[in-house]
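Enquirer: The structures come next, written out as C-alpha cells.
Every read-out reported here was derived from the displayed coordinates using simple, explicitly stated rules and does not represent laboratory data. Predicted, not measured: the structure shown is a model, and the values here were computed from it. Cβ atoms are built from the backbone, for glycine too; each structure is taken alone.
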Structure I
Amino acid sequence: MATNRLPAGRGIPEIPFAAPPGTPAGVEVLGLAELRRRISPANLARPQRPEFHQLLTLASGELRHTVDFTGYDLRPGSWLWVRPGQVQQWGDVTRAEGTLILFRQDFLDPATLTAARVDDPHAPLLSTPVAEDAEALRIAEVHLTREFHALGRLPLEVHRAALRHLLSVLVLRLAHLTTPVGSPVPETDETYLTFRAALETEFTRTRRVEDYAQLLGYSARTLSRATLAAVGLGAKEFIDRRVVLEAKRLLAHSDRTAAQIADQLGFANPTQFSKYFHQRTGRSPIGFREDVRGRDA
C-alpha cells in the first residue's frame, strides 16, 4: 500500500499494492492508527482508485467512506468491501479505530475467487452481519491479524499459505452472510444475471432496453420485471446508472475531454452526452469533474 505520499497528477491517482518489506506479497493487515501514521488525513481525504481489494471493519467510532461517489456510514460491526477500480474517498479517520485488510485478487486460490464472487462488480459494498455472522467474522479477522503479525514464527511459504487460508475464510463468510430472520431470502434470477452480464459488455454500444431484449431473447418488459425484482429499478434506469457511473469514473480519473468520453461511451456527439449526463446528475460533465477535483486540490 502507498505510505506517506499519494501519486501526483490531475486525475484520481491509482494506488498499486505494495506489501511492507519482508512480508508476504499479496496481503496486508493494519489498524487505522497505522494507516493514519503512514498517510496524512489530507491525502486520505482525496479521491483515489486502488488496484487491490480492501476490507474495512470498525472496532469503535464511526466513519463515512465514499465509494464510486456514494457515501457509506460505517459503525462497529459493519464491513465495507472496496474492489479494484472503484473510486474511493476516506472520511474523517481520526474518529474511528478498526482493521483494514488489503489483498491482491491473485493472492486467493481460484476456487475461493469463484465461491466468494470476488470479482462481482455488483456485490454489496457495505454489510452489517447478524450476531452469529458478526462473531464468526470477528474471529476470522483476529486470527488473520495475528497470523500476519507473526512473521518469522513459521517458514515464509507456510506463513503465506496460512494467510491465504485465513483470508479465504473471511471473504467466503462475507460473501455468504446469513439473511436476518424475517427478511425475504433473495433468489438468483437468471434473467437478471444474464442481463447484468450483457450490460457490462455492451453498455458502451447501446443504452436501449430493446437492444438487450433482442440480444438475449427476452421481451423488454421481462427485463424490466427482472431488474425491478432484483434491485428495485426498471431496466432503462438500470442501464442509465451503469453508463453514468462509468462517465463519472472517466471524468474523475482521466484527463479525457468530454468529447473523447462521449465517443468512448457510444454517444453520437458531446452535446448528446452532456445533456444525458446533466439530466441524470444535475451537473454538467465538466462541472462534475471540477467538483471532484476541487476536493482533490
Structure II
Amino acid sequence: MNWTSVNFDWNHARAFLVTAEEGTLSAAAKALGVTQPTLSRQVAALEAELGITLFERVGQRLVLTDSGMQLLQYVRPMGETALKFSLAAMGQSQLLEGKVIVSVSELDAIYRMPRIIAEFRKEEPGIELEIVVTNQSSDLKRREADIAVRNFRPTQEDLIVKKLGEEVIWLYGLESYIKNFPVISHPSDFATLVQSGEVQIIGFDHSYAVVEILNQQGWQVSERNFKLTTSFQPLQIELCREGLGLIFFPGDLGRYESDLVRAFEGLGIIMALPVWLVCHQELRTNLRIKRVFDFLSEKLSQSLVT
C-alpha cells in the first residue's frame, strides 16, 4: 500500500464514532474529554475530507445520514482495535509507578478502602491510586477503571475475575426503633407485623427486586414498607439514625456503626452477596496493576470475614 496517498486522521474518525454512539455533541465531548467546539470541528473536518454529510440534527440529537450509517460499520471495529492496542501497550509496563484506577461501591469507599489505601501507600508510594466511587458497574473495557469490586460475576470473556468471599446482609436500625416491635422468630410472625406497614425499610431506588427476595423468604413485605428510598447509601444510614426505618447493611461493617444494631436476628440473614474483584486480562500483565489487584484481593478477603 502507498501510505503517502492515505489522508486519514484517527482523531477525526474517533470523533465521528463517539458522536454516533453518544447521540449528542455534548455527551460525546464529555466521553472524549474535549470541548464541544473542538469535537464539532473534528466532525466537520472529517465531513470536509470525505465530501459527505455524516449527521443531521433532529431536535437536540444528531442522527446519522445513510452515508454515516454505512461508514459507522467500518469505523466501529477501528475503535475496538484502537482500544485493544491501548490496553496491550499499557499491559507492557513493568514499572511500579503510575496511576491505577479502582472502582468501588459507596460502602467500600467509606468503610473498607481507607485503611487498605493507607497500608498500600506505605508499601507502594510510587503507585498513584484514583478511586472511582459508584454503585453502578464501571466499564473496564472502556477504561472507566482498571480494577473493579463488584457484587456480580462479569460475563465478558476478556476479564479476569476472582471471588473474594461473600458480603452477608442484615437489617440494621436504632435500638429505640427496633424495641417498638415484638420479638420475631419466624417469617410468618414477621409477615403479620409488616402487613400493617409499621415496619419501614429504607430501600434503594429499585426496591421491587428486594421485595421479591424478601417475599421468597416468607416476609410478605410490599411497597408500603418502603416509603423512603434512595440509592445513596450514606443518606440511608443517616435516615436510619433519625429513626425513620431499617436499612440493609453488611454484617462485617456493623462494628463501625455502634449506634445501629441488627433487627429481627431470629429471621436469619437477609442475603449473601458474592464479592468479585475484576480486571481486564491485558491489564493483568501490567506489574503495577497486578500489584494493586493482588493487594486488594488479600485485604478485601480479610475484611469480609465476619
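Enquirer: Out of I, II, which has the highest value for volume of the Cα convex hull per residue in Å³?
Expert: If we compare volume of the Cα convex hull per residue in Å³ over I, II, the biggest value is for II.
Enquirer: Quick check on the output: 22 is relative contact order in percent (Cα under 8 Å, 6 or more apart), derived from one of I, II. Which one produced it?
Expert: It traces back to II.
Enquirer: Follow-up question, since we're still on this one. Using the calculated result 3.2 for distance in nm of label points 7 Å out along Cα→Cβ at positions 191 and 231, pick out the matching structure from I, II.
Expert: Source structure: II.
Enquirer: Given structures I, II, which gives the highest value for distance in nm of label points 7 Å out along Cα→Cβ at positions 23 and 247?
Expert: Largest one: structure I.
Enquirer: Assuming -12500 is helix-only ellipticity at 222 nm (-39500 (n - 2.57) for each DSSP H run of 4 or more, over all residues; to 500) as calculated from a single structure, say which of I, II it is.
Expert: Working through the options, I get structure II.
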